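Read through the structures below before going on.
What follows is calculated from the coordinates using simple rules that are stated; it is not laboratory data. A quick note: this is a predicted structure, and the numbers were derived from the prediction, not measured. Cβ atoms are built from the backbone, for glycine too; each structure is taken alone.
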Structure P
Amino acid sequence: MQAAVVEQFGKPLVVAELTVPTPGPGQILVKTEACGVCHTDLHAANGDWPLKPTLPFTPGHEGIGIVTALGAGVTAVKEGDRVGVPWLYSACGHCEYCLSARETVCADAQFGGYTRNGGFAEYMIGDPNYVAHIPAKLSAREAAPLICAGITSYKGIKETQARPGEWVVISGVGGLGHLGIQYAKAMGLHVCAVDIDNGKLDHAKKMGADALVNAKLGDPADAVKKITGGGAHGVLITAPSLGAFKQGVDMTRKCGTCVLVGIPPGEFPTPLFEVVANCITIRGSFVGTRRDMAEALSFAADGKVKADIELQPLSAINKVFERLARGDVPSRVVLDFSKR
């Protein structure tokens, strides 16, 4: 099989011929149809984070495909099922976090395309207890971005605890943000989109945003407060920018919640007096649980959310990474394994 492998951090991936893996007990083999490309894949390939993957490894945590073989003892899926192997590859299942449906922070969690080989390959191994079950109405290409960008933005909006009819800000209208706008509208929320690019803001309007703010034109927090009558009840920051993080807290209404999903380098500049005096909650949100996954996919299967995708073959992965690094990917790239 072909796979795009990280052999050295910071170097181009090597598209190599590897042996098709054999599923062991409690594992499944999935023939990849499509795999989304996420900025996290670029971080993994560069070794950017303190806990680095073990070299060599295959990135990709938005892989969708057909189950072609079952290891001993597997009953949760059957051959022929379409599944996704997501970022949350597996967890222990019995710690306090797993038992309270917070398995993404399990100390023994494994991550697709990071601590386990992922979907930049024609076949991948998955854990049947943690794969995403893809609704029949969604194709592999449509579903791929939803099992990372989709669930991350959807869970982030849930974590704001904003209620239907209230205002949320989506800061950053890119791969996550354009999906976040659609999820927020489907959840009955009013949406103010914030970005520094007028083209992305035009896109946000097409996605259903009720109001637009260009953060380069004046104080974006003042603009949001005028639009929302005092600040947004919930703010979701998807932009990997410390400036966006500071602005996000300033945009948050008294007693509101600012949720962080982007991970920019550096220290978060928290305005402590305003946070305390205004009873603002700042909350991190890390992808989403299996229940969140099912909900996020259900919105898409009902036609309420659709990722903007650009199809590329696996052989183009290094060019895609170059574009990601310079911010030249407007929404989501999906590797299409029907193409060479």
Structure Q
Amino acid sequence: MLILAKSILGLMLGFFVAVVFGYFLIPLLKKLKCGQTISIFTAFRHSAKQGTPTIGGLIFIVPTLITMLFLYLRGSLEITHSLLIILFVFISYGALGFVDDYLKIKAKNNEGLSISQKLIIQVLIALIFFYIYMQGGGDTYLRITSLGINVDLKWFYGIFILFLLVGTSNAVNLTDGLDGLAGGLSLIAFLCFGIICWGTTWVSGNQEMAIFCFILVGALLGFLVYNTHPAKVFMGDTGSLALGSALAAIAILSKHELSLAVIGGVFVIEALSSIIQLTAIKKFGKKVFLMAPIHHHFEKLGWAETDIVKLFYIIGFMLGMIAIYYGVWM
């Protein structure tokens, strides 16, 4: 039960530090004129959000790191190889998102880094991830125990890591379009992975990964104090890229890569809706959805923003429960 106590302590501290940090950070972001530029495509419902402070991902990134440092100094947390990889990815993708947000704010548009610049940096991070992972004795097997599948991907596992990191971080980024949507769904996802990591006793460093998840759950809860409708701050790419990459890293290190597709099912749906829409327009000159990602489709149908968020929360929670049942007990 010690791991449970540490996790709950981490969650409470993460929440408290995030609320206090956000209280002081948001006025500072306003003073520095770090306002979000609303896209012309979403201005039909979100014009009032123009100028809302962004880079709010710092509200859960910094408190997570502070809480982990506190727990480490008091002897409640061990810095394991797996935890170092997660922190490297979490900070690296957060820094990438921060640069992207900064360029958008400076130019007062939604351009930021180019797609090629982002991809080059993401490939570099994935290569470093793969190198550190292998140096720590990581294996390259993709396992689906319930189906008896155990495939050694060898060097292709590095490409698989890249796919998960890039795919998940961008899926969370696409979902970050309504107040509280990406933050709440990420909270549910990390809660699920925290529980799964509790039960993944055969994986080295599973307890530390679980504690990280619960600290981040608390910090995200603190962030949602300021991000739920009407949002006082947006997480920006700083937050969404950090969250997506951390989710992918935990899925890989806990050997629950395929569970990620279920736990992050709403993120997958959001990303697929954008891909389907883009393909349909380019190939057939027609739209499948009124607007993509799919949360904007519901907006076009006249749904209230809060109702869309609640529906997606419910779907995300139920998918997470299915993944926990499969990942822990089946």
* From P, Q, which structure was semi-axes √(5λ) of the Cα gyration tensor in Å, for residues 110-269 alone = 27, 20, 13 calculated on? -> Q
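Please state which of the structures P, Q yields 27 when relative contact order in percent (Cα under 8 Å, 6 or more apart) is computed from it. Don't jump to the answer; show the numbers that get you there.
Values: P: 18; Q: 27.
Comparing all candidates, it corresponds to Q.
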* **Ranking P, Q by mean count of other Cβ atoms within 10 Å over residues 206-213, the structure that comes out highest** => Q
* At a computed 51, 27, 19 (Cα extents along the principal axes in Å, for residues 102-181 alone), which of P, Q -> Q
* So helix-only ellipticity at 222 nm (-39500 (n - 2.57) for each DSSP H run of 4 or more, over all residues; to 500), computed for just one structure, reads -7500; which one of P, Q is that? -> P
